[in-house]
Each structure stands twice: as C-alpha cells, then as structure tokens.
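Peer 1: Before anything else, here is the set of structures, which you'll find just below.
Nothing in this text is a laboratory measurement; each read-out follows from the coordinates by a stated rule. Values in this document were obtained by computation on a predicted structure and should not be read as measured data. Cβ atoms are built from the backbone, for glycine too; each structure is taken alone.
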Structure P
Amino acid sequence: MRLIVASIIAIAFFTQCSSKQEVAQWRGPERNGIYPEKNLMTQWPATGPQLLWKYDSLGKGYSAAVVTSNKVYTIGTIDSISYVFAFNTEGILLWKKKLGVDWTKNWPGIRSTPTIYNGLGYVINGLGVLYCFDAENGNIVWSKDIVKEYKCVFLGYGFCENLVIDGEKLFCTTASTDADVIALDRKSGDLIWKITGSNDSTSYSSPILVQIGENRFFVTQTNKRLISVDIKTGKLAWEYQLKGSPLANTPIYRNGYLFAVDNWKAGSFMLKINDNGYSISEVWRNSNIETQQGDMVLLGDRFYGLAGGDKKEFGCYEWNTGKEIYSDSMKVDIANVISAEGLIYCYQLRGGLVKLLKPKENGFEKLGSFKIKGGTEQLHCSHPVIKDGRLYIRHDNSLFVYDIAKK
C-alpha cells in the first residue's frame, strides 16, 4: 500500500514539474509553422476529420490556441474585457481569468496568442498592455503598459505581436522614440535593457530568435524596418529599410539566410546574414509574393504559401532564388499556413475552408477539406495548431478541436 501511495505521489510530482518546464508558443516550437507531429492522417474523410470537442463562449478575438501536455490556452474578449481560458485536453474548462480592457476599435478583440514558458504565460493585448500570468491558475503575476512607459505609437489595428522568450528574458518590440526593443526579466517584468528609439511605430508582424555562431539575435519588424538585436548586449546588429505599409507575417531563418515579407505592395525578400550576425546583404526580392498575413512554411528547399494581393494563388517557391516553381488558384487573397509530416494545412481567411495539401514536384495534391462554421465574425484570422494528433482552430467565439491522428 505504501508503495502504491508513493508511486501516485511521484507521478503527480513529475506531472507538475513537467508542466512547469514546457514551452508552447506562436506557430509551433520553432515559430516557423512546422509541427513535429507523427502518425497523422494523410487523407481526410469527405466531411473532414472528426470534431472531438468545441467551446463556444470565448468572446471576440484572434488569439490562436497554445497547447501543452495537459492544458489548452487561448484568450477572448467579452464586452471589451479580455480573459485567459484554460482547458484540459478533453475540453473541460479549468478556469477563466480576467486580464483587462482590450481593443474595441477596428475588428474588436485581442490579437495576440499567449506564450507559455516554464509555468508562466505571457501576452500583449491590442492596447499595448503586457501581462504575465500563472499558467496553473491564471492569476496575474505582473503587468506593464508599454504605451505609457515607452511612448509607443501603434497603428490602426492595435498591437499584434506574439511574444518571444529566451532564458529569463522576455522581448517586446516597442518601436518608439524612447526604445525600439526592450528586454524584461520574465519573472518580474523589470527592464534588463532597451535599444535607442528611432521615432518609428510598431507593425503587425511577430519576431523570431536567430542563432548565428555563438551569438543569438532577436529579429523583428517595425513599421519601417526589419531589425536584429543582440539579445545578450541589447546592441542593434543591423537594420533593413522596408518599402510599404506593414503587414502581419513572421520571418523564416535557416543557415544564415532570412526570408521576410516586406510591407503592402512591396513583395518579399531574402537576406544573407554574415558569420557573426552583424551585417547583411540582399540575396533576392520577388514583388509577386505579397503575403498579407498567414505566413509561409519552408519544407526542404522550397517554401509555400499564398502569394496574396491580386494573384490569389497558393504557390511553391525556390528558397535560394525566390522564383515561383508552380502555383494553384485559391480564389482567396489570404490563408493561414502550417505544416506537419510534410503536408500543408491551409486555413482560408475568407470562408473558413481548411485544406490538406501534399506538395509534389510540379503541383499540389488535395487530400481533403472542410469548413469552419459558426460565429458572427467573417474573417478567419487565427492560425491552426497541431498537438498530439489533434488540430486546434479558433474562430471568433469558438475553439474547435479535431482528431487528425492516423487510425
């Protein structure tokens, strides 16, 4: 009997410790839209995968789900107030905790997806208030109004950044006269460093971390520039001038090369970063890759996503040159794109159609589709998430969870 009790206590302790060492964030473990899942369906039924559970009282907002080993988190805005929701993996609401007043203007509701990092959660709302909350119970640990503290100027759709953390540092793009980027102690919210401001404003994109040799960098986009900051020293490594109005995408980095979408009507480009990370050169630019939001995924030496703009084509592009290899008409201008096991999941902004695609040498093979229905919001802006054989999709007031595990 003592052995059984001891075993139960040990399991409970291990489970609690494991949950405090987990990271769940925007666009997967590497923030690149690639989910390291195995044994997923390679063909969907005609009606789509089975809906396992659904929750219909989230309120407004565009926050995606983030999923740990035993919890599912998202954020919704109800009557101008945003709340963190936590569910178990079977869809039971564990708690709902208040954050504060959120964005109520153009397309009301929170924009950002929470980052769960070793027992704490982090999110910035549409008004520029940054929150840290306890991932076990939702209680607020600290908050910081970066608009007031750093004189931030945000654009017409509010703050949209999905926060990134490295070790004990939490980074945020402030892009103001006071500071371009700040690094905070993630547990206390205290300032560690800030880089000199440049009279810029924030954009709608989200940052990534880049490792080059022994140096590590925070790469982010402001209204006017793509910039890189040495995360150890807070020193600006380089900046690249953008050409148009800001969009909402996340850069992709691999082996010294950085792909990014420029601003409105300006296409996309690739930069070569030198061996110490402190200088860049432009490799190519393609004015036809005009992904407004939804991002791209890199598989092998090709990257995939909606060209956007007037083309309305889902394309396959060569990583080294930016040249289009092939494309398929989608008749939509925006789609949120992720990947797992070499397949592409495409969630269309207008109409809510979810497609499973297999990229081949000269075209896409369609492996199934279904529609996300419900809600009063017309635009399907939240990014899909895959975890443990399940596909999580947030739309408006609802969170949908589908079984996509191979049987």
Structure Q
Amino acid sequence: MAQKKLKFLFIVQGEGRGHLTQAMALRKLLANHGHEVVQVLVGKNDRRDIPQFFKDGIHAPVSMYRSPTFVVDANRRGILIGPTIFKNLLRLPQYIKSFFVIRRRIRRTKPDVIINFYELLAGLSFMLFKPKHAKILCVGHQYLLHHPDFEFPPGKSVDRTMLLFNNRLTSFGADKFLALSFREMDDLPDKHIFVMPPLLRDEVLQRVPKSGDYLLLYILNDGYAEEVANWQKQHPDVVIHGFWDRPGAEEMEEFQPNLFFHRLSGEKFLDHMAGCRAFVSTAGFESICEAMYLDKPVMMRPTGGHFEQQCNAIDAVKAGAGMAAESFDLSAFMDFIQQDRPPNAAFRNWAHRADQRFLELLTGEPQIEAPGGEPAKECQPAQ
C-alpha cells in the first residue's frame, strides 16, 4: 500500500536562528519523502528581523505575526524577566490578533499535522481553539527538561519552575513531544516524550571541516560584542569572526583589528563554522550541535538571565561539546583547545539517526535503519 502523502503546517519561534534552521531541515526531509509543508507561520518581534536565509531557504509559503519577546538590559545583553512579563502583558491585544492569524491559516490550509517549534502563541491559541482534524507535535530541546535524567543547574528552583511552566504554555493540545537532545536517552512514551537527534541541515552534514586560524563567534544578543572586544583587545593576535542579527548591521564590519562581525546568514555562517579552529557562543542548542558534528571544540557563555541556556551548557558539556564559562574571557578556552580531543563519534552516529526517527514519528511509517545508527540507503533523502 502506498504511503499517504501528508500536509504539514509549521509554526516557528523567530527568536535566534536555531528554531528556524530546524524548520528548514525538517521541511526538506519531508519534501524528499513526498510530503508537503503547506504553510510556515513565524512569530516575530520588534527586536529582530527574520533572517533572509530563512525566507530564501524554507521553500514554503511564509506568513509572520506578532509574538512575545524578551526584554534585555540597557547593554543589550542579559534578559530581564520582570520587564519581559510586563511588556508582553501590555501587548496582549496584539497577540490576540495573532491567535486569529494562526486560526485562519490552519482553517485555510487544512493540514494533517501541525509542528510547533516552541512558539508560545501557538500553544496558547490551541488552548482556545484546538484544530479538530490535525495532529499537533511540539519540537524543541526545551522538552527534554521534563526527562528524569536531565541535569539542572543547582538551586534556581524558581527559574526551573518558570521554564517548565513556559514549556506547558507552548504545548497545549500536543499529541507528542519531540525532545531534541545532544545524546541518546530513553523515550518516555507514557508521557508522549520522544528523545530525538538534532535536526541538522544537509548543508551541515555535507561540509568538510578543516582547522583554520580563527575563532567563530555567535551571540544571541548583540550587546555582548563589547565583552568579546574587551578580551580580544588584550589579545590582538587572536582572529575572531562573529555573527549577529543586529538590526541594520552591515554585511561585514571590522569592529577592531582582527575582530569582524558579519550579518547573520546561512551559508556564510556554515562556511566559517567548517573552517574555524573553535566555536564560541551563547548557549543555544542548534549551533552547538553544528559545531559538535564538525568536531569543533565549543565554549558556551549562557546569555544573562537565560535559564534555558544555562541548562543547555550543562547538557552540552556532558555530551562532550567543550566547556562552559561565565563571561567572554576566552583565556581558559584558548588553553582548552590546545588539548587533543578525539572525534565525537557517538554524537555523529546519533545525528545520523534523525531522518529515520523523525519520519517514523511524524508519518507513522516504519523506517529501515542500517547497523551502526546510519539510515539505510533507501531512507536517505532524494537528491
């Protein structure tokens, strides 16, 4: 019997690049197996534009709507939780309009499956009006925090409670939780939680890494550029290429001698990732996975006030990514990258299982898996 071709609708958080690249990877996987993404809805805010590489690379109709965002401090670095809650409550009338944008698009496209990439308003809208004829699946590293084997930072019980509560808000009506992970862990089918490999794009998997003479930097909030610059000014022989999404940024800016900042782009970022000596970043999930796949040692400096990134850093260190730090003082990291590190074969094998795992859980069709964790040839994406 021929497999039914399914219609998917994606709802994607537009904060940072991780959720966007996950959506791009999953759309291509589904298309290569005959399924269609009929609509992509992206929650955007005043602080960030949706990167052009996503608009060009998603290859599906894209609509945007107003969505909540974090409020950052005066230096555009750390996150302020209290002002974030207050500001977003004031914007509630705008967000109610967004609920109806989501509802109209779902009714118009009639998808079989809705994939929510950790978009808060998607979860809240399904609390008000859940689609009757579509399955809802939530994708994100954040859902791994509900796994009993996940290790949290010590203390910070209030932050932990708030993050887990936010996870609940994003996932009203969900039939399954696809919890992205740096490493393999047991599924929790009784809780509908399935531990998944990262969603890496083919452009990552096909890159041939080499060890260059520069560090690659990615920062979620552009205010951290000054912190990096302060260290690099004391070490002017260290070449750093950074990427940011500062509004109105030039294509490339020489911030100071040997410190360059590039406007966030897809291919250019991956070219620099493949050729760098090591990777320095705020502790988002997806870019760390890209670095791990390309065998780049990683230093993670969690964004201030961003408890989720503090969790990511602990988890990534356990998976062999590299080291965590409390500032962008790179001195200890420069010593760290002098050490010999064996290739992270366990992570690469885990990442290679993504196609098989996602196709099974999204389409219900069993996939053949070759020995050693690699997808069988007949399950590889069509060229």
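Peer 1: Could you tell me which structure in P, Q was used to calculate Rg/Rh (Cα atoms, Kirkwood Rh), for residues 230-269 alone as 1.03?
Peer 2: Derived from P, not from the others.
Peer 1: In addition: Supply the structure label, taken from P, Q, corresponding to mean count of other Cβ atoms within 10 Å over residues 158-165 with the calculated value 13.5.
Peer 2: Source structure for this number: Q.
Peer 1: One of P, Q was used to compute helix-only ellipticity at 222 nm (-39500 (n - 2.57) for each DSSP H run of 4 or more, over all residues; to 500), and the answer was -1500. Which one was it?
Peer 2: Checking each candidate, the match is P.
Peer 1: Quick check for you: by distance in nm of label points 7 Å out along Cα→Cβ at positions 118 and 190, which of P, Q is greatest?
Peer 2: Q
Peer 1: Ranked on distance in nm of label points 7 Å out along Cα→Cβ at positions 310 and 350, which label among P, Q comes first with the largest value?
Peer 2: Comparing P, Q by distance in nm of label points 7 Å out along Cα→Cβ at positions 310 and 350, the maximum is at Q.
Peer 1: Quick check: 3.8 is what I get for distance in nm of label points 7 Å out along Cα→Cβ at positions 174 and 286, calculated from one of P, Q. Which structure matches?
Peer 2: P
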